[in-house]
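The numbers here are math on the coordinates, done by the rules we state, and not lab data. Here the structure is a predicted model, which is why all the values come from computation and not from measurement. Cβ atoms are built from the backbone, for glycine too; each structure is taken alone.
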Structure I
Amino acid sequence: MGTALLISALAWGIGAAAPAANAGADAGGVRLVVGFRSTDGLEGATHRLAVSGLRLKGTQRLASKLRARTLTVPAGDVARITAKLQADDNVAFVQVNRKVSKFDVTPNDPRFADQRELGQIQVPAAWQFTTGAASTVVAVVDTGVTPVGDIAGATLPGWDFVNDDADPSDDEGHGTEVASIIAARGNNGAGMAGVCWQCRILPVKVLNSQGLGFDDDVADGIVYAADHGAKVINLSLGGPGGASRLLQMATDYARAKGAVVVAAAGNDALPEINYPAGNAGVIGVGGTDTAGNRFVTNVPGVGDVGSNYGPSWVDVAAPFCTTAQNRSGAYGTFCGTSASTPLVSGVAALVKSREPAANPWSVENAVQITARGPGNWVRYGEIRADAAVVTLIDRFAPTIGSTTPAGGTKFRGTLTVTATGVHDNSGGSGIDHASLYADGKFVGSDYSAPFTVKFNSGRRNGVVKLQWKVYDRAGNSAAYTRTVVADNLAPALKWKSGPANNKRVKGKVTVKASASDAGSGILRVELWINGKLAKTDAKAAYSFVINTAKYGKKIKVQLRARDKVGNVKSISTRTWKH
């Protein structure tokens, strides 16, 4: 496979006898990623593990934003310590901290000249509309970036998560080549032109000088990129062995911050899913040959080398071999899905540059639905930059017809609230979710119709402004407001007349009560004798005639008032002697 670098070991199931060779391994043992249900849970578990001689590591970013830490344990103790961690109620998951690597191939075919791959995906045609914008930041989460030659003026300050410092220089070369494909300065009379030549590169080093790294560093890099304004995050790396929950959480975090995440499918010419390309919310990228078909070639002594495939997880494709600039400033041919991925990231950046208000779904949609090409190995096809940058963005707000319950409804405790008549309004993107707010404070969201959220009013009393906000996938929103009345206050109730406590009674006696309720009004007053409901009265003044002969020597009498939303007031029981 030439210099193709892949995950060094498969992820292994919890409870296995031992991890695969080198999976998450350090010189000191096996590295585990531990996810926690809450920050409080993390702090408590950290203390308990420290008492046991085990130290949780990892950056503050992983701890505070993804509630995860890493833990190095002896290889022989992985199963035992994993089981112990999983028994803790505050632990959400435990997984091996997998190694990930770059995806590139050094081919033996002739070098492609004059960046013909850009014409194959119609990038020059897209440049009629935009060549990018300095405000569009693309993060290259990789081996680092050395700002030489055509990318000397394109890079921003970044971070090195391998050496934990502010110098993300490239000590392997892979990241610099990736960055040049995205943002090499164009139309400057020298070198090559990147796809988005006016965009800027945020260098984030997560792979070492051998092109290897770990899930936690990659997750750190994704979060860092999202926090530092990246609108596209390029991941020309990955590995097999099952989905990483940590990388999925990092991806979700980045998309929530407005970033599109793009990742390489891998170069083994197999349908095996690599991650993070296979993660939800990631554009998985395969590689094509010059005819637009899946790239695959046979390397003597190695076997088939080419793009991994599968329409369930490989979303789009781009040329497998491209022109790139290396870290010494020289130009050459760069092959692999590591090269395909920055072509897609560059096109996504062009879309974002032309439509700054476009959210991640809109950018992803523009790139994906305009892809073309034969074959069932990829979901959409090979990208077309010119069509992507002119794809109409959905600017139509959805509509909300109404909401239940009706305005002015009085209630106690928890109220079920439903948005009705919700429509996309022909914008095309479809409804994403509906969120409910009470007096401006978020209550909850629902992602499928009927859009229903329960509102717990607690001890509140009085008017509550309920507002639905409905969002489509393009980020457009509509609001609908209705007021209801919370009544969680019990009625007022008093004995007005009747035998006193411990009095002797005989024959018929009369009990009268006074009751009032300022919220929803009195539904009825109840008379309970010896623990059983005896009589009710729904009209003031509230009066009950009791035939004491029907009861035993002791008669326990209690009054209760119930309002129209179910609040109940009971007053002290009187005991009579017959």
Structure II
Amino acid sequence: MTSILGISAYYHDSAAALVIDGNIVGAAQEERFTRVKGDSSFPHHAVGWCLHFAGLSIEDVDHIVFYERPLVHFERLMMSSLFTAPRGLRSFIHILPDWLTRKLWLEKEIAKELGIDRKIDFVDHHRSHAASAFYPSPFSQAAILTVDGVGEWSTATWGVGTGNEIELKQELRFPNSLGLLYSAFTYYCGFKINSGEYKLMGLAPYGRPLYAERILQHVVHLMDDGTMLLNQDYFGYATGLVSTTARFHQLFEGPPRQPETRITQREMDLAASIQVVINEALLRMGRFIHYKTGMNQLVLAGGVALNCVATGHLSTAGPFDQIWTQPAAGDAGGALGAALSFWHRDLNQPRLTAKPDGMHGAFLGPDIPPESPVDDAVLEAMGAVWDALDESELQTRIATDIAAGKVVAVARGRMEFGPRALGARSILGDARSDSMQTRMNLKVKFRESFRPFAPMVLAEDADRYFDCRQESPYMLLVYPVTQSQRKEVSDEKLFGIDLLKQSRSQIPAITHVDYSARLQTIDAARNPFVYGVLSSFKQQTGCSVIVNTSFNVRGEPIVNTAEDAYRCFMATEIDTLIVGNRYLERTRQPSPPLDETARAQWLQRFELD
């Protein structure tokens, strides 16, 4: 038995993954344990959980692998500072102490954190991404595309995976970066970098791409193969000081929006414009890779691969028969990719493709089992009251509650790895409800009203509701709602957030203002429990679609434990909570829901995203 521990840390979204004899045993993000969203600290809790789950000590682990090469990373920082001197020197001097005392000696630092004295191995950042995408995919061979902000030097790579081999053939290098371009607009529109990009994506359909031509004329020169040159006069990230410059602000007619202030039509139009550019860049990359490789399958990873509008556009308009995206496509997935790369490349072990894929539905984290005396004791201490149901009865009860318009939270089974809640740590609702989106945003999630929600749909019924080219088990593709499900509406006098006032389909709670939806197809192999819930809901209502959003409030990491779940339940207006096989109704809980003052104090625990 050969065990490999993969680690990502120190930049954002730290994580650990454990691979034994090439099989993914466990993977988790540090934020789920510390309750600090995007936690970048060393993943002590995630490592500890992986080892405990497998019954191993750190001394039992055969290989420990980090997802990036720190010396090459430092080289890029140093060279970038020199190239941009004197502007870049100030930021370089600012980060230098941390590098000289810790990050430059990362092998010793990681060993110290783990309490061991042994060799640590390293894998290139984008090779980690590529490995995380190809090795767990269902394809024996595939084209590979990785796109993010920046690794060591690379900001995008493409290559080919065949058997156990990955060959990366070409890279795009810093400072030219599709991810950093998108992050600059995220910052400019008043959202938090490395956290708010998905808000910018959700805001785009409310706007018009009025600035797209301006972006392509002045800010970015986009090549036929999807590579690009960014005009650094408009950006400050190469110097490490700010994302955008005064020239950027002049081009787009004003200073950056201050966070938490009112969103205007300008931000909506900017979001729509940069989304058009991202869509086109990714499509050009895909077409070029298809031309160069001749392959009909594509796998994706890197933070930009989480832009499901762009990947959906690539799926619909692109040349590939199928695309598969690593569910933890960002830096967290780098921990998994590093471990898999070491197994197949460094140890030269063969690869067996798994069907439907090798990710086990992305349910790779800590478990909330159907029954647990430990969880019983935790919930009893918190004053919780519940009924214990068998699985079939629980599925029927959840479906009945959803059909009755109730909001149901589920914390059951192994937690998802990656940013999407896929049914193990989810909040569910009726997609047919005209008021469900607003209620969930304002009364449950406490977040901006413009944010869309995603649908879960039975895989065999997906094409009844959505114009989808393929399955989407990890909620990483956006497809249009079918014409047969749409309602005729007139938007001529409505702009921006007012577009929310129109009910656009038979499933309005998950239909965005441009008739799109971030689709999650549910099959019995990956997700048998939720498949049973949806099947019961279909039997009761004739509809195969429900709302799915992550079980958390704004700024909070997705809940991990039974305790996390009950606290969130009692602080929100969720009607029903499922913890394992326990069924909890709000009206039966002895402790009243938090009043506005207590709720505000609880929410202040979490930094706004």
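Of the structures labelled I, II, one was used to calculate Rg and Dmax of the Cα atoms in Å, giving 33.1, 114. Name it. Source structure for this number: I. If relative contact order in percent (Cα under 8 Å, 6 or more apart) is computed to be 10, which of I, II is the source? For relative contact order in percent (Cα under 8 Å, 6 or more apart), the value 10 is produced by structure I. Comparing FRET efficiency 1/(1 + (r/R0)^6) of positions 217 and 321 (r between Cβ atoms, R0 = 35 Å, to 0.05) across structures I, II, which is largest? Comparing I, II by FRET efficiency 1/(1 + (r/R0)^6) of positions 217 and 321 (r between Cβ atoms, R0 = 35 Å, to 0.05), the maximum is at I. Each of I, II could give distance in nm of label points 7 Å out along Cα→Cβ at positions 457 and 521, but the derived value 1.0 comes from II. For the set I, II, ranking by FRET efficiency 1/(1 + (r/R0)^6) of positions 401 and 529 (r between Cβ atoms, R0 = 41 Å, to 0.05) places II highest.
When mean count of other Cβ atoms within 10 Å over residues 49-56 is calculated for each of structures I, II, structure II gives the greatest result. Name the one structure among I, II that helix-only ellipticity at 222 nm (-39500 (n - 2.57) for each DSSP H run of 4 or more, over all residues; to 500) of -9500 was derived from. Going through each structure in turn, the value belongs to II.
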